[in-house]
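Please find the structures below.
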Structure P
Amino acid sequence: MKKFVSKLVLAGLLFPMVACSANNPGETESLDSVKNAFQSRFTDRKVVSVSKTPVKGIYEIVLKGNQVIYSDPKVEHLFIGDLIDVKKNQSLTEKKQRELSKVDWNTLPLDLAVKEVRGNGQRKLVVFSDPDCPYCKKLEREGLNGVTNVTIYTFLYPLTELHPDAARKSQQIWCAKDRTAAWLGWMRDGKALTGPTDCATPLDRVGALGEKMGITGTPALIFPSGEMVPGAIDREQIEEGLNRK
């Protein structure tokens, strides 16, 4: 059972908010029975929502962290992976996860981020980043290279289980006299961080925010459209995201 639960933790993408749908009383009762059956078997996993799929007898279960899995009515068999609509050539799982990952830009506490303004700064981008993450450095050095007329808000998000020294470096960056220069110097040029670590930082608040949003990997980019995209994507993809309404 422990093995299975860890598979549930690792499988799927992570991101917040759930879609609501109207159901008749009979449907609601069956959805509740699936939820209760799952919750009774896996008490450490919180069920966010249960809904029917186009496949008869198969239910979609969204777990905390916006992980999507599938089950039979009695939760005797679970399915982890993509549910494909063959006629439409579309992954229903990916579609659901995109809905779950939508972010309300106006709720982001941008004052807790390192701010970099390029050109006129009119376009906006949020990045959750770890100072010791090689993919975050790749994003800074390659994907964001040459992107202009943008304001980039970087939330320091150290993944200490992967990078034990990342929290200390994040503190040094935030405590630096010029946070933006410290961040860019370290990430792009490999310039050593030498500042203090004893100032008040927003790392705990940012950590709680990232956890709430289901962010478990870095970098994670958020565009004003509300789209969240994980990974060190290339400049073309970044430009598309910035220009998307």
Structure Q
Amino acid sequence: MANHNSLNPEHLFVLDIETIPQVEHFDALSDQWKELWTDKISKTMPEMNEPAIIYEKKAGIMAEFGKIICISFGVFYYDRSKRLCLRVRSFADSSEEKILKQFIRAADRMFEKVRDFQFAGHNIKEFDIPFICRRMMIHGIGLPEYLQLNGKKPWETNLIDTMQLWKFGDYKNYTSLHLMASVLGVQSPKDLMDGSKVKQVFYEEKNLRKIAHYCRNDVIAVARVLLRLQQLPLLPDEQIFISNGS
């Protein structure tokens, strides 16, 4: 059972994902998928009556209509001088299946080292982890043991969610990572872009490198917020390392 009150940084796998609609515009969908989209939003957002407009804003965050184009993750470790450090890496590609398989290989290595490791992130319980699991199922990729979460009680899962930690029992509360980082004195991760721009940067600018940089910054912000919530010193930039990769 995860102990959320006292976290061991070396047991954390901090992650963030970036997603986009599977096709750029609603008009590019087949008639069948236009109908499926219209039906979906009629049930989840009945006040919205413009399927094409809502598609532009919301398709990327629904696993049935979106896809992952970047997964960034960070792992803590102590260097030879006993300084806590963070190593961050990104997998960014137009092939979602490739990204998911790279992610699983990385998580498998973590699982081999730390059997009770915990995923950490901002809103990962409601977004990142469910999105990853659904897209894996769609691609026919089996869920490893550490992602088999169905049927588990909230306190039995291996998920540390900074947004949940900040609620302190207030279930009406939503706090963005940007706001949470700012109020805790953590450097804001929103230096180049924000999540609403990911679709444009992918489809129009075709700049995966920029998206990966943005995604890594979110991972670093989450890592610093976690340390702040544990009353631990914040990591200086010189103790954060970006691994080679996308």
Structure R
Amino acid sequence: MKVVTLLKVTPDTETKFQINSAGTDIAEDSSIEYIIGPYDEYGVEAAIQIKEKLGGEVISVTIGSGNEEKSIRKAMAMGVDSGILINNADLKSSDPLSIAKAIKEVVEPLNADIIICGKLATDTSDSFIGPALAALMNIPVISEISSLEVTEEGVVATRDAAGRKERFESKFPVILTADKGLNEPRYPKLPMIMKAKKKPLDKKDTAGTEIRKNVTQVKAEFPATKSAGKKITGTPDELVSELVTGLTTKEKIL
């Protein structure tokens, strides 16, 4: 069984960001801690569990922007066998379709049975890559999966959707995108961390990919500060009257 897991390295979600002087993006500085995107980490754990059950190998694929190797080595310490780092500085500022095409150029020759990634990137909230890659490669995709069973013949996955569970089956090859709750990513142990330092990391260019920028981010800003709520006191009847008056005249909800 060959499994490819796509990793996007993103700023830690607990990072305190600053906006750059142009007001178009976050400011890049040494205070930002980069990690495997949390949803991609569920994909890494799922890929390793598949290997542990059925044998084979797990290969990670990552787009490079200069902050990736530490996170790739963490994935290797979890159990990924080898990694591919796509080094192309132009891809960082390109559009998602160009990124998907660059990944396809590298992933398709690997002839993977399963390609798995997170349901979205936490830095951009973009859920484009998994489905786009499936369309480019003309293979099935099951997105936002919350449980997974894999056999030698194919996969059975479920997805939580609006108060119900949806069940999907697919033969190989297939692309999966992982949702929260799919599993609990493991913590690498020291012996695996040491072994990860020697695992192969192949750095590739994607010279054949046509890189475009059809989407331009023109502004970045923090959410507006919300005003403090109003505290009301009194008897139950007074509280109800005050609440109804506020919702009717001020908030215009009723």
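Every read-out reported here was derived from the displayed coordinates using simple, explicitly stated rules and does not represent laboratory data. In this text the structure is predicted, and so the values were computed from the model without any measurement. Cβ atoms are built from the backbone, for glycine too; each structure is taken alone.
One of P, Q, R was used to calculate relative contact order in percent (Cα under 8 Å, 6 or more apart), giving 24; which?
The structure behind it is R.
Quick one: distance in nm of label points 7 Å out along Cα→Cβ at positions 91 and 219 came out at 1.1 when computed from one of P, Q, R, so which one is it?
The structure behind it is Q.
Work out which structure the value 1.03 belongs to, where Rg/Rh (Cα atoms, Kirkwood Rh) was derived from one of P, Q, R. Provide the component values of the computation, followed by the final result.
Details: P: 1.03; Q: 0.96; R: 1.09.
It was calculated from structure P.
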